Structure 1
C-alpha cells in the first residue's frame, strides 16, 4: 500500500511539473507574440528573431502536452474497430502504448544524435546566433519523459 501511495505522489508531482512547463511555455509564447505585435503596430518594425524562440516554445509545449495526455488518457484515439470488438480492447491499447513507446524512444535516440551534432559542429541559429543545441537538446529530454510515462502506463496496465 505504501508503494502505491509513493507512486501516486510521484505521478502527481510529474503531472504538476508537466502542467507548469506547459503554462510557462504558453505564457512566454503569448508575451513574445504580444510584444511583437505591439512593436510592429506602433513602430512598423518586426522582431523576426522572436520566431526562433516561439517555435522552440511551441515544440516544448506540444511534447510536454503529449506526455500529459498519455498519462491522463486524453490523447486522440481512433476506436472504431476496437469498440466493436471488446475482446481486442486490451491488446489494442497495449499495441498503441508499445508503438508510441517505440516511436518516442527512437525520437529520443535520433534527437540526441541531432543535438550532439549541433553541439559538436557548433551550429548556431540563423536569427539570434545562439548555439542550436540549446533548442535541440530539449527534444530528446522531453521524449525521454514521454517514454518514462508510457513505460509506467504499460507497467500499470500489465497488473
Structure 2
C-alpha cells in the first residue's frame, strides 16, 4: 500500500513538474534585444525588452565635438513609444559642432612675413615656425613678454620673435 502511494505521488509530482515547465515555456512572453552602435560615442550595452512593451527612453550618449541627434533604425529615428516586436540594431547619428577657431599671427621684427595659423579651440600647436635673420640668432617666440614653446587655441594671439645679437 505504501509503495503504491509512493509511486502515485512520484508520478503526480512528475506530471505537475512537466505541466509547470511546459506552461512556462509555452506561455512565456518573448523578449527582443536592442543593440546600440554609438559610432565613436559612449559605449552602451544591449537591452532586452519583452514583446509589445515600449522602451520609453533610450540612453543619451556623448562624443567630443559632436551633438547627439538620436538613435536610428536604418535612416529612421527610433520611436520609443512603439511596441517592440523584433530585435533592433540602433545606430547613433551625430552632427559636428561648430568649433571656434583662432588666428595666430607672427611678428618677426624683420622684413620676413609668416602666414598666420588658424587653430581650433583646444588644439595644441607645439611646432612653432623657426625663422632666421642675418646677424641674429632666433631663440623662440613670446606672448605678452613670456617665452612660449607651444600654444593652445583659446584666443587670437600675436607672437613676437625673440632674437639674440
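No lab work stands behind these numbers, since they all come straight from the coordinates. What you see is a predicted model, and the numbers here were worked out from it, not measured in a lab. Cβ atoms are built from the backbone, for glycine too; each structure is taken alone.
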**Asked** Which structure, out of 1, 2, was relative contact order in percent (Cα under 8 Å, 6 or more apart) derived from, given a value of 17?
**Response** 2
**Message:** When distance in nm of label points 7 Å out along Cα→Cβ at positions 11 and 123 is computed for each of 1, 2, which one produces 3.8?
**Reply:** 1
**Message:** When mean count of other Cβ atoms within 10 Å over residues 51-58 is computed for each of 1, 2, which one produces 16.1?
**Reply:** 1
**Request:** Work out volume of the Cα convex hull per residue in Å³ for each of structures 1, 2, then name the structure with the largest result.
**Result:** 2
**Request:** Could you tell me which structure in 1, 2 was used to calculate helix-only ellipticity at 222 nm (-39500 (n - 2.57) for each DSSP H run of 4 or more, over all residues; to 500) as -27500?
**Result:** 1
**Asked** A value of 0.00 was computed for FRET efficiency 1/(1 + (r/R0)^6) of positions 35 and 139 (r between Cβ atoms, R0 = 30 Å, to 0.05); which of 1, 2 is the source structure?
**Response** 2
**Fill in**
Structures 1, 2 compared on distance in nm of label points 7 Å out along Cα→Cβ at positions 67 and 91: the greatest is 1
**Prompt:** If you work out distance in nm of label points 7 Å out along Cα→Cβ at positions 83 and 107 for 1, 2, which one comes out largest?
**Reply:** 2
